[in-house]
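Okay, got some structures for you below.
None of the figures in this text is laboratory data; all of them are computed from the coordinates on show. Quick caveat, the model's predicted, so the values are computed rather than measured. Cβ atoms are built from the backbone, for glycine too; each structure is taken alone.
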Structure 1
Amino acid sequence: MEVILAKSRGFCFGVKRAVETVYEQAEKTGGDIYTYGEVVHNEMVVADLEKKGVKVLEDRVSLKSVVSGTVIIRAHGVAKDVYEQIETQGLTLIDATCPFVKRIHKIVEKESAEGKQIVVIGNPRHPEVEGIVGWCNNGATVIETVEEAENFVPKEGKEVCIVSQTTFNYNKFQYIVEIFQKKDYNVTVANTICNATEERQKEAKEIAASVDAMIVIGGRHSSNTRKLYEICSKECPNTYFIQTLDDLHLELPKSVRLVGITAGASTPNNIIEEVQNYVRINF
């Protein structure tokens with residue numbers, strides 16, 4: 001069996017930086033360590049950190065119960081008022097927000113302060129998007145679908161500033177932006193999809209179009225991995241979404257000779273290597 005392994009795979013810069021930050025603190029800090037939300041959407045990494053004493057705070061309510069210790073902001077970032085709450089409670093704050101996400105916070109804070117209506121293209125339930133909205137003065141409109149874009153009407157006399165979730169599907173983002181532009185709204189667009197995401201999606205699509213079967217590795221709650229799976233599924237009917245090698249139950253036709261493998265930004269390299277080696281040896 002021949003295997004094509006995507007070059008753009010596994011931990012992206014922001015996730016790698018955040019995970020390393022948590023591990024470093026776990027090694028050198030004797031007190032309580034918390035992450036605001038799971039540092040990465042990968043159950044194995046979160047479980048390993050839990051063994052080292054790192055606890056996960058799910059929301060503002062659980063944060064309120066913390067009386068001492070260190071709170072690490074994960075790569076997804078958080079709303080402005082979460083920072084304020086951590087400081088008010090006298091806790092130590094370590095900010096591991098991805099710099100690309102931090103850039104979006106600065107854009108929406110500035111543009112909304114200048115009176116522009118903010119539109120965030122992304123998943124409204126994703127923590128990154130929730131954090132972005134939390135930096136907007138007077139809130140923001142989140143658009144995830146083409147239908148929502150078609151139905152959107154800006155507030156009268158308002159200029160619209162569009163940003164995107166960093167891991168949103170690049171082609172879909174472009175299509176939604178075109179809808180706004182065709183309606184002749186007064187719009188400024190900041191393409192805030194990170195280059196790593198764009199490259200990963202493009203490469204995954206190219207590989208999936210050329211192979212007999214495609215394996216996408218990542219956490220079940222990982223937004224960017226799900227988008228990779230959606231992209232690959234359109235190109236290759238035999239596309240499989242797995243978290244670890246234990247989930248890999250391949251029943252491939254004998255005609256299958258070429259398998260592609262990619263992985264989301266939440267996937268550690270050791271898991272990718274395990275899957276790759278297994279496929280090479282057993283098929």
Structure 2
Amino acid sequence: MQIESLKVFCDLAETESFTKAAQINGVTQSAVSQQISALERTFKSLLIERSKKKFRLTREGQVLYDYSKQIIQTYDSLHNKLAELKDIISGTIRVATIYSIGLHDLPPYIKKFMKNYPTVNIHVEYRRANQVYDDVLSNVVDLGLVAYPVKDSKLEIIPLRKEPLVLICHPLHPFTKQKSIRLKQLAGQKVIGFEPDIPTRKALDKILKEHDVEVKHVMEFDNVETVKRAVEIDAGISIVPVGTVLQEISKNTLASVAIEDGDFYRPLAAIYKKNKVLSPAMKQFLAILKDTI
């Protein structure tokens with residue numbers, strides 16, 4: 001029995017998916033099944049109640065999971081401590097990020113990190129916000145990057161920075177003739193929004209409700225790139241993170257207008273699973289994110 005088999009078992013227990021456990025460990029689903037069967041032979045116990053509709057650990061499986069998790073954490077701590085003593089920064093960092101951060105905020109900092117630590121491989125997945133949380137909690141990725149982080153007893157949240165939100169419209173929209181507008185002026189306007197379950201949309205809905213403003217959502221999308229394209233054809237106005245529209249504003253394909261009612265921001269954060277042992281590479285990557293993103 002090898003420690004890798006215990007890790008596969010823990011990943012399977014946490015994801016409840018042979019496919020995800022295989023993906024995390026870079027093996028086939030067949031290999032996962034074989035390792036689980038080998039563990040059951042070693043301990044002479046049924047570890048998983050297998051059925052098409054339900055995945056559940058047996059009592060023996062739960063005991064094995066609890067102890068295996070401790071063993072793996074101790075092993076990872078030992079491995080990372082030895083790496084720190086040798087001043088070795090290497091390995092792979094798996095990151096899940098929402099589209100706007102991954103496309104606009106993250107690239108220059110990955111470039112900086114890779115320049116400092118060329119032996120580290122960073123694998124980035126672009127996901128919806130709820131999928132980022134799922135991937136972090138199920139150990140599919142090491143770190144998640146989100147906006148408006150949601151508190152969870154199973155997660156560590158590392159605040160990064162607050163990004164200003166800006167109103168955007170077509171360059172010929174009447175709003176561009178004004179130096180600034182008040183939120184009340186958005187009443188009845190056609191708005192290109194994010195889908196209702198996306199955190200930025202929820203925050204914007206709350207802001208509009210607090211100012212007693214009702215708008216007409218004519219289009220809803222799951223990513224900022226499509227929102228921008230719709231505003232560029234003058235289908236409506238929108239409120240988006242300023243960092244996502246700098247290029248379009250410079251090229252005059254979009255215009256931005258200041259909002260008088262106050263400064264509006266969206267908080268960005270990194271998340272990882274509590275009790276996760278951070279490798280030296282992950283610690284350095286988080287340090288760069290905290291200092292610069």
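Which one of 1, 2 has Cα Rg over 2.2 N^0.38 Å, for residues 22-77 alone, as calculated from the coordinates, equal to 1.22?
Details: 1: 1.04; 2: 1.22.
The correct label is 2.
Have a look at 1, 2 and say which one yields 1.8 for distance in nm of label points 7 Å out along Cα→Cβ at positions 14 and 46, as calculated.
Details: 1: 1.8; 2: 2.7.
The read-out comes from structure 1.
When Rg/Rh (Cα atoms, Kirkwood Rh) is calculated, the result is 1.07; to which of the structures 1, 2 does this value belong? Please list the in-between numbers first.
Details: 1: 1.01; 2: 1.07.
Comparing all candidates, it corresponds to 2.
Supply the structure label, taken from 1, 2, corresponding to Cα extents along the principal axes in Å, for residues 222-261 alone with the calculated value 33, 25, 12. List each step's numbers first, then the result.
Values: 1: 33, 25, 12; 2: 26, 21, 18.
Considering all the candidates, the number was obtained from 1.
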